[in-house]
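The following blocks contain the structures, represented as structure tokens.
Derivation of every value follows stated rules applied to the coordinates shown; laboratory data play no part. Computed from a prediction, not measured in an experiment: that's the story for all the values here. Cβ atoms are built from the backbone, for glycine too; each structure is taken alone.
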Structure P
Amino acid sequence: MNLAMLQPGQTGKITKIGSLGPMKRRLMDMGVLVGEVVRVEKIAPLGDPIEITVKAYKLSLRKSEAEGILVEVLA
């Protein structure tokens with residue numbers, strides 16, 4: 001499942017970051033790393049952007065960016 005498929009309030013553990021090059025580096029610089037727990041806070045009405053919390057920081061990602069991040073849903 002990818003990060004874009006999570007609903008607001010759901011939590012997931014990052015298992016793989018599929019982006020390449022500068023996008024992957026940008027995500028890693030923001031703390032989006034394999035093994036980190038992320039929580040989807042809210043999704044804009046048209047589905048883009050997606051607001052997440054990772055390491056107690058709130059970040060906004062484009063839906064296309066979130067689709068490249070694979071997560072394992074946590075209960």
Structure Q
Amino acid sequence: MKNYLLVLEGIKCGGCTSKIERVLSELPEVSNFSVSLEEKTVSAQGENLKGKLLKTAIEKLGFSVVSLNKTKL
């Protein structure tokens with residue numbers, strides 16, 4: 001299982017988190033995720049998940065990915 005932590009810029013409200021959650025829930029590579037408005041982060045896990053896929057999906061929504069780190073569970 002791969003685990004990624006992304007720090008975002010431009011996430012300001014519950015509507016922003018809802019958009020991100022909707023997109024992540026549609027990606028078959030993502031098995032679990034959480035979005036934190038307070039910390040402006042996304043944590044996502046998946047067996048065949050790639051960081052570039054997450055970054056691209058989030059940036060298409062208009063948010064900036066400040067950092068993308070592969071982490072251990």
Subject >> Of the structures P, Q, the one that 1.4 was derived from, the read-out being distance in nm of label points 7 Å out along Cα→Cβ at positions 32 and 48 >> reply: P
Original post:
Upon calculation of helix-only ellipticity at 222 nm (-39500 (n - 2.57) for each DSSP H run of 4 or more, over all residues; to 500) from the atomic coordinates, which of the structures P, Q produces -9000?
Top reply: Q
Original post:
Out of P, Q, which one gives 12.6 for mean count of other Cβ atoms within 10 Å over residues 40-47 as computed from the coordinates?
Top reply: P
Original post:
The value 49 for relative contact order in percent (Cα under 8 Å, 6 or more apart) was derived from one model only; which of P, Q is it?
Top reply: Q
